[in-house]
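Chemist: So, here come the structures, one by one.
What follows is calculated from the coordinates using simple rules that are stated; it is not laboratory data. Remember, predicted model here, so these are calculated numbers, not experimental data. Cβ atoms are built from the backbone, for glycine too; each structure is taken alone.
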Structure 1
Amino acid sequence: MKNRVQLIGNVGQEPEVKTVNDKKVAHITIATHDYYYNDKGDKVEQTEWHRVTAWGKTADIIERFVAKGKEIGIEGKLTHRSYDDKEGNKKYITEILANEVLLLGK
């Protein structure tokens, strides 16, 4: 199997775009929504937040066309990394490394 993720959701905040080693990188969060019925029969909405990173031309597209609240589709792969914070605590990050962005909605 191949490590592949496809999501459609709404951007949670304005994209954070910067240049690292002469390459543009963009960071965004995407909210996806799912519904289920609890044991009482009530419909419950569940929102999941996904951290997304894009490099190069994909980051350029995000910088130019993506804004908070915009509905987008992304395709990429799931990645995990860790680092030590200023206090020496190990922090873990799971994110999607996007290689395609699809602009949806208006």
Structure 2
Amino acid sequence: MSTMNNKVQLIGNLGQDPEIINLQDGKKLAKFSLATTDRYKNKQGEQVTDTQWHRVVAFNGTANIIASYVKKGNKVGVEGKLVTRAWEDKDGNKRYTTEVVCNEVLMLGGKD
């Protein structure tokens, strides 16, 4: 059962081209935002669209795949875990961000 601890699976569309960063140790980092959309009818019978944006990061081999094949608008499935980072901004304020650290990516949709 431990394989289900902190496991996230999302299917969505990229909001922009992935940002690819070559790290000092020779490894690669890919960063992108993923939009997931839920559509439903509210109590008044009106169609509602709710879009959530998720920050996604990937390293090494997964980052290489993303760099080679994934671009803005593509529908992808990602699997990974949630990680929250904290830092201080230039004014000394504590800031937080939660990201999906992706260890698998699946290209969905038609050929481009």
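Chemist: Out of 1, 2, which one gives 1.7 for distance in nm of label points 7 Å out along Cα→Cβ at positions 29 and 45 as computed from the coordinates?
Modeler: 1
Chemist: Now a separate question. Given that mean projected area of the Cα convex hull in nm², derived from a single structure, equals 11.0, which label among 1, 2 identifies that structure?
Modeler: Clearly, the read-out refers to 2.
Chemist: Which one of 1, 2 has distance in nm of label points 7 Å out along Cα→Cβ at positions 5 and 77, as calculated from the coordinates, equal to 1.3?
Modeler: 1
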